[in-house]
Each structure stands twice: as structure tokens, then as C-alpha cells.
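What follows is a set of structures for review.
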Structure P
């Protein structure tokens, strides 16, 4: 039996993707445990959910640090206390320094609410509506120093419907994110992902 892997999840708010990952890990009995949920905001709602599920929580508040580098160093220290095999960004609203992303290279995932490389950064739903495209979606990718540009693990497309607003589109995309992200994380945990020349290969043979 393979050793249980440790997952640390970073959030800034309600952490609905974190909830989806926690529920999937429990329901599907992953060979992994959510070792901790860490937020850069003490009032993040997701911390309550994590605590109620017996998961360790921590707050590393970026406002307490004089620079991004100082914050990232403090955050890294707390994360590494949980010996993570994988760090999962779930609505973590901080741009991370190159030193931090290099430290977790190949073991940090993010989910972004667009079909990357379209619409990196913020306000993706507004941009998608303004673009006139027929579809929008979400992407799971490995985190690199360049924002929202790491190797892509998986994507899901969501149609843009007549009369959509940024809110209605965001809600439909989020519903799909809650399926997409746990699946991609499970692939990582099961050792199905390899990255070669900046491209991710998924082993779909049954283990």
C-alpha cells in the first residue's frame, strides 16, 4: 500500500473548491489526507468548514509582512511544517514570488476560471462575455512564476448562454470547477501526471 500523501490547501475566502476537494477525498477514499487549510485572511469562511471537518487550519496574514518575499517566506515555513506532497491553490488571491513557486515546482496546482491561455488574471467572466466567444470554462494547471501560465492538467468548457451575466456565468463555471479540480488532484495523488517539455501527460490506464 502506497504511503498516504499530504495535501495542503491555500484559500483566501469561502473556499468552495477546497470544500469540493475535501468532500471528494473523503467520499472516494483517496490515498491522501488534507493535512491543513491555510488562509492569508483570518476571516476566510473556508477555515470554519475545514475546522469542522477535523482539518488543521492556519492563518498567515499578508498584511503582517512588509513585502511579498517576507510573506511568502513565512507562508512557506508554515506549509512545509505539514510536509506536503501537493499544495493546492483554491481561490488564493495572492501573486506568488518566483522563489516560492520554484520551491513547490511540480507539486503546486491552481484552478483558474477561464480556458487558459485565454483571460489570465482577474475578471475572467466579464472578459469572456465581452469577447463574444461561444464558450468559457476553467483550467487546472501547475503553478509557475508566470501568472496563470503553468502546464495545463485539464480543462472544462462551459457554454456562454444568451442573457448571461458575469454572475450567472461564474456560477455555472464554478459548478464545473467543483468536479474538475478534485479529479485533477486525484490524478496527481495517484501518480498519473507527468510533465515533459511544459506539457502534462495523464496516464489513463487503470491502476
Structure Q
């Protein structure tokens, strides 16, 4: 099947992936753009997993002040080389992460960083709610686990839907960026300030 330059350009515009990779994905997907995006995502995930063990000691600390000067964010994002740290695509990624944190106020980067005591209390609340619905014991745990998953999706940065593209999570966005940059990238830490909030 012949893949046109227009199709390759559209896929490249939508994903930011290189032209040769876009063309190969379109050939594999028989010209179907959505299927090609899925193929690129899977390949990006595989590439990102291979790079995950590499040390990321370079990077940037980025600050973002939301219009109105009532919310501010500082975020540290690491990469492997100073060359990538200075790359416009990388800096755009960091800026987008800072803006996303300002908008969504995550509690932590990943599940492991959420205070176990908070998780225990949430689990207790969900269990009480499920018992109040007179559900059989054998499905109580499944209901609680489902609600906890939702809690993590709302509070863990990597699991949140990306505000600029809710079809993907921040982890998906990070994976795509790793594949594009060719280096391991980590969102290391962040702090979010909101005027009038006690620290």
C-alpha cells in the first residue's frame, strides 16, 4: 500500500515522531492514522523501558507562575545530557508539566510517594461506602480497589490525564518524549504554591 507524504506529515504533526518512524508505522497500520499512533505509542513504550535504567543527572528546574500570580510551580525534570536539557522540545515538555501541575494540583509523582496513612484512610472510607450499598462481601474488595485506582489517577501526576491532551496520561506523554529525545527522562520532584494556602 502506498503511503502519501500528506499522511506522514499528519502523523508527524500529531505525534512529533520522526518521518521515517511515522512512515513505517503507517505502512504497518495500512494507512490508518489512529492505528499508526497506537503502534508508535507501543514502540515508544518499549524504547522508554530500555532507557529507564540509564542515569539521568542533567536537566532543568523550571518555574511557572500562573496568570494572576496566585499559583506557582517549580519542577525538576532530569535527562542524561546537557545537550537534551537545552533542547527546545525538552524544555517545552518541562514547561507543559509545570503548567499541568498548576492546573491539577497532584499530591505526588507516583503511587509509591503517596503517604500510606492517607491510602489507608481512603481505603477505610471506600469500604464503608461499599458496605452501605449492601454489596456482597466477595465484591467489596473489587469495589474498593476500583475506587483506590481512581484516587491514584486523580492524585498521582504520572497517572493523571494530560490537561492539553486528555486522551493520554502524563506517563504516556513522558514515554513519547523519551522516545523522541532518545534519552531517559525523569520528573524528579515538584512543589506547588497557592496563595493563602498553609504549607
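Rule-based calculations on the coordinates, nothing more; no lab input. The structure presented is a predicted model; accordingly, all values stated were derived computationally and were not measured. Cβ atoms are built from the backbone, for glycine too; each structure is taken alone.
Here helix-only ellipticity at 222 nm (-39500 (n - 2.57) for each DSSP H run of 4 or more, over all residues; to 500) was derived from just one of the structures P, Q, and that gives -17500; the source is Q.
For FRET efficiency 1/(1 + (r/R0)^6) of positions 33 and 65 (r between Cβ atoms, R0 = 41 Å, to 0.05), the highest value in the series P, Q is held by structure P. When relative contact order in percent (Cα under 8 Å, 6 or more apart) is computed for each of P, Q, which one produces 26? Going label by label, the one that fits is Q.
Comparing distance in nm of label points 7 Å out along Cα→Cβ at positions 41 and 161 across structures P, Q, the highest figure comes from P. Taking mean count of other Cβ atoms within 10 Å over residues 121-128 from the coordinates of each of P, Q, which one would give 17.1? Answer by label: P.
Comparing distance in nm of label points 7 Å out along Cα→Cβ at positions 81 and 105 across structures P, Q, the highest figure comes from Q.
Structures P, Q were shown, and P(r) over Cα pairs in 5 Å bins from 0, in percent at 1, 7, 15, 19, 20, 17, 12, 6, 2, 0, 0 was computed from P.
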